[in-house]
Structure P
Amino acid sequence: MPLFGAAFDLDGTMLDNNPFHILAWQEFYRKRGRSLSTEEYKANFNGKTNVDVLRYVLEREPSPEEIYTLTDEKEGLYREIYAAHIKPVDGLLDLLELFRSRNIPMVIATSGIPVNIAYMFKHVPVEPYFKTVVNSTHISHGKPHPEIYQVAARELGLAPERCIAFEDATVGIRSAAGAGMKVVALTTTHTAEELHGADLIVPDFTSLNLDKLADLVSGRRG
């Protein structure tokens, strides 16, 4: 039995890329004569599926054709803007290697779309560490609904209470906690005060070790 299982959000957690998603959505808005603030993005976009975001942007239910066309437009802008900057969050690669050495199963649980996931794997070659990627095409309800982390726990082969979710978004914290997981939140997008629902809050992965994480799962503190 492994010490625990690990489920990683992608955007803002494995990659500190939310500033570039903001820029992409701001360009998307600019083309339509609108503006988008960082505060509005954090409150209504971060951590959510593109379908949920488009419901907010359009203020109605988007058609399947609109979902495809508008998602393709926005994500193309994101990949173009981010290409020269992509890199993993500090400490991620060392933590993944540590987990692999201790046979800790890992999955990715992201609201992102497959083309962006493939884009990340092309530039940050971490795919071999993960059993699978649970993404927006595998779920009916986006974060903060717990479905994505319920699916992640099944893929890990462990009860949710034996799993840790790594997140950066408030909706992601609610999703993972709702599924019964412990949550480690990174302050890449939100302040520590905004991430108050997490069990542990860190700036990046460099301060994490197995003892600290095992204690989190077991309920021990200190």
Structure Q
Amino acid sequence: MPENFILAAVFFDLDGTLLNTAPDLITALNKSLSHFGFTSVAHDEITPFISYGALAMIEQSVPKDTDDTTKNQILEWLIEYYENHIADFTRPYEGMLTVLETLEQHNIPWGIVTNKRERLAIPLMKALNLSERTACLICGDTTAHSKPHPQPMLEACLQTGVPAKQSLYIGDAQHDITAGNHVNMKTFAATYGFLKTDDTPESWGADILIEHPLQILDWIKTYTHAFK
């Protein structure tokens, strides 16, 4: 990786990268499953599917012959419950607040590009007092296309006023890395996030794999002038 990369902004995926949303999402899932007469699921079983959305979580939790109407009813109930309990247990990953504070101290804007709907992402960011700090919040329905399409990444750059080639994107799913690479961002795969057992993040095309948020700061310090 070339040294002296000029860093203009850092963008994060939300679930499984910036925030550990698993406790609230899986609680909402199990509440909804119970409401419709299905068996609850273990956290470890369903956490890897969070990055693929609530419907994917439901499809992994109910019998394969469950009809679409029932799955959609579960989805609606889940989302309504989750809206009312959106940050009961959700917190930034250990070290992430230090990352954000360090970026802010050095006047490096940071933003969010997530496939989470605005209906959920906006109140979640507000509940954790992060809304006023982020340079942008691009959600799954902010633009016509969601990740891995490049449009959300370009919209983040447009709103932040930075070129994609001077930006860093961090995510925990293959579609995150694909989206960032589409627009020539530097990309980090967050292996501490919601990965499936058969995921192979080393094959996603990310510039590096990170096992802890603080490694973001180590890379910035090593490869850019941003902290000098």
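None of the figures in this text is laboratory data; all of them are computed from the coordinates on show. All of these numbers come straight from a predicted model, not from anything done at the bench. Cβ atoms are built from the backbone, for glycine too; each structure is taken alone.
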For distance in nm of label points 7 Å out along Cα→Cβ at positions 25 and 209, structure among P, Q ranking highest is P
When distance in nm of label points 7 Å out along Cα→Cβ at positions 17 and 113 is calculated for structures P, Q, the one with the largest value is P
Among P, Q, structure where mean count of other Cβ atoms within 10 Å over residues 121-128 as derived comes to 17.9: Q
At a computed 0.80 (FRET efficiency 1/(1 + (r/R0)^6) of positions 129 and 177 (r between Cβ atoms, R0 = 30 Å, to 0.05)), which of P, Q: P
